[in-house]
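Please find the structures below.
Taken together, the values in this text are just the output of simple stated rules run on the coordinates, not laboratory data. As the structure is a computational prediction, the values presented were derived from the model and not from experiment. Cβ atoms are built from the backbone, for glycine too; each structure is taken alone.
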Structure I
Amino acid sequence: MVAALAKPGRELAKHLFMIQVGVVIFLAVGMSIVMNAGWGISALVGGGIFVIANTVFALFAFMYSGARAAKRIATSFYAGEALKILITVVLFSMAYMYMQVELVPLKLTYLLVLGINIFAPALFINNKK
């Protein structure tokens, strides 16, 4: 019963993950074709940063379920969000310091996937009505 309560949220997270990965790959391939391989790699890195950090957050957010685990759910949620921010900062820092990336596709892809993360759940919820 308890696991059944968290199942719709987990399914939404899986859907969102697949959409994000698909969009990142599509943008990376598109930028490689239209501009050059450097832009494609930068787009892949920028989108990958968001997808990795968001996946870690989702794992923490859905670690627990049920009313009896409310305190653990809140703690896990906040820990996941803090870890998401930390991972994002570390991965952007590594990309800037150790890779030759183009800033425009890196940040553009990151922001586009962030936009998907913001607006897609509303579309999923509204489509079920």
Structure II
Amino acid sequence: MEKVIFNTYGDGYWSNVAKPVEIVDMRLGYISDELDFGELRVYFNTDTWDTSKDGLIYTDSQFKRDLMAFVKQQGLVVDLCYSEQGMQGDDYVSLDVGKEFLDSWAAKFGVDLAAMLREQEAAFAAKWG
């Protein structure tokens, strides 16, 4: 598989670093009960971006442009924006996604969003009772 590279411009609130970042995975991290809102986590190779040294990618304009182009190229609906700063990870960028994105994700990858929600709720109940 060909490497996926997004670039940063260095204009985010939490980083002034401009460089290529290797993307290694994308996953849905959360889905709302109404299946109309969720979180997309874009995982990156920590050898290409180290949040302790480079800062958070959060709000970088070029990273978001590259992500939006990639999402569109994959046939997904571009219905996303950066989530809040506190949701960013050491190895992923967190984005809010809407119903249109979720529906296109489910159609492309054959995902049952309602089943994902049930798994999410079961995991929460098992951990927190």
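I have 2.3 for distance in nm of label points 7 Å out along Cα→Cβ at positions 68 and 92, calculated from one of the structures I, II. Which structure is it? If you can, show how the numbers build up before the last one.
On the way: I: 4.2; II: 2.3.
Label of the source structure: II.
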Assuming 26 is relative contact order in percent (Cα under 8 Å, 6 or more apart) as calculated from a single structure, say which of I, II it is. II
Quick check on the output: -31000 is helix-only ellipticity at 222 nm (-39500 (n - 2.57) for each DSSP H run of 4 or more, over all residues; to 500), derived from one of I, II. Which one produced it? I
For 0.9 (distance in nm of label points 7 Å out along Cα→Cβ at positions 20 and 116, calculated) the corresponding structure among I, II: I
